[in-house]
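**Student:** Below: a set of structures, written as structure tokens.
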Structure P
Amino acid sequence: MTATGSAESLIQKWLDDQRADNPVVADVERGDVDGADIARWYVRMRGEEKLVTTVWLTLRERTLHFETYVMPAPEENVAELYEYLLRANQRLYVMRFAIGPEDAIYLMGQLPVEALSDDELDRLLGAAYAHSEECFPTGMRIGYASKFRR
């Protein structure tokens, strides 16, 4: 079995276990990237600050790429929000805040296929969930100051 094939099996088994045993995991779907033989999973988790956090896991030849949508592009205080997120990047584990499609805010990262294990997948998914939940309210208060109040 190739490294990618065994990584795909490891990820699928770990996600099946999470779906069965982890009450935060609402759903897991498996798909392929359009026009390519690249495995992709969508992991939806129930949130507290955000209703749902979805993490996309994309298995490439040598890396597992992951990303989660955090919030839409800011409408106000753009420089202040970007400064907040750049400072938050200092404490993140294997991921970083980034500007994605349509200038939306994402958490993104990647791991080498050789580093994949159940513990590493647990850390990765937990960190994506925790950082998204932690930074969402402050990010919305900054980027949508006149609309988002708590």
Structure Q
Amino acid sequence: MSNSDKTSPLMSSKEKAFLLLRSALSKKAMEPVLVRLIGLTSITDYFLLVSGTSAKQVQAIAEGVLEDAKRNKIDRLSAEGVSQGNWALLDYGDVIVHIFRKPIREFYDLEGLWAEAPRESFPADIRKEIDLAAEREEEEIYEDF
């Protein structure tokens, strides 16, 4: 795939990944990782991986990403697993979004399978949102005690 992907000619793969990540974060997705696969595989430019705490949250994140992508005229090639809520895969060609329940993400360990692939850093606004989500999650854990 190239940055001039025909589905969204004015948006680079990386910009598309950040837009889809913002959508996922708006539904409280956690632990995002953007794996850069350019030059390592021909299937996609990026894997975007995020986690949800429950099947309902995985579904909500996936539905939010699907809606925002459609609104932004980002064509989807396929969507798998959304209704099951364990692992949703949303294929946008140059960006493939994986939304996992935490134990499923740990079991399949895509980050480990693609350990040689570089991880992209996030812009400051996204990083701030990720940090705030991590703080909220930590507070919720302590409230359970």
Structure R
Amino acid sequence: MRSEVLFALFGMVSVGVADVLRRRGLISGGSPVTYMAIETAFIATFSFIAMLILEKGPHLNKDILVFSPATGFLVFAGILALLIALSTGEASRYAPITRLGFVVTFLLAIFVFGEKLTLWKGVGVFLAAVAAVLLSLDI
């Protein structure tokens, strides 16, 4: 198995467990914004340490300085929206909807980067979207 797939699988498991822990941290009535601030402080700390260890310091260029603040804001807004949903609703319902962000990534990658759209990729995205919708139904 390629290392990229292993990293993606590790990311999937980590994000899935994090969503459950987020829900647990919020069900006592804690503030989603406070939760986000503390979580972000830990992410920033670990990111800084990883940058020093793995890259021996920052490696900046124009694109990093332009895109990282934009993506940081988008991730902040998305996770905060998820935290608000998790503070009052079921993780098994709302996390799958949020995780459909890969569909947005998939479509934008095709149109922005010209990545290849195949029948099987299209079927996979469709089935994943159907699964998320079915998980979110309250029936």
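**Student:** Which of P, Q, R yields 20.4 for mean count of other Cβ atoms within 10 Å over residues 42-49, as computed?
**Tutor:** Details: P: 16.6; Q: 20.4; R: 10.4.
Value 20.4 for mean count of other Cβ atoms within 10 Å over residues 42-49 corresponds to Q out of P, Q, R.
**Student:** Using the calculated result 13.0 for mean count of other Cβ atoms within 10 Å over residues 18-25, pick out the matching structure from P, Q, R.
**Tutor:** That value comes from structure P.
**Student:** Where does the value 1.01 come from, among P, Q, R, when Cα Rg over 2.2 N^0.38 Å is the thing being computed? Provide the component values of the computation, followed by the final result.
**Tutor:** Working: P: 1.08; Q: 1.01; R: 1.20.
Answer for the origin of the read-out: Q.
Computed from the coordinates by the stated procedures, all read-outs in this text should not be read as laboratory data. None of these values were measured; they are calculated from a predicted model. Cβ atoms are built from the backbone, for glycine too; each structure is taken alone.
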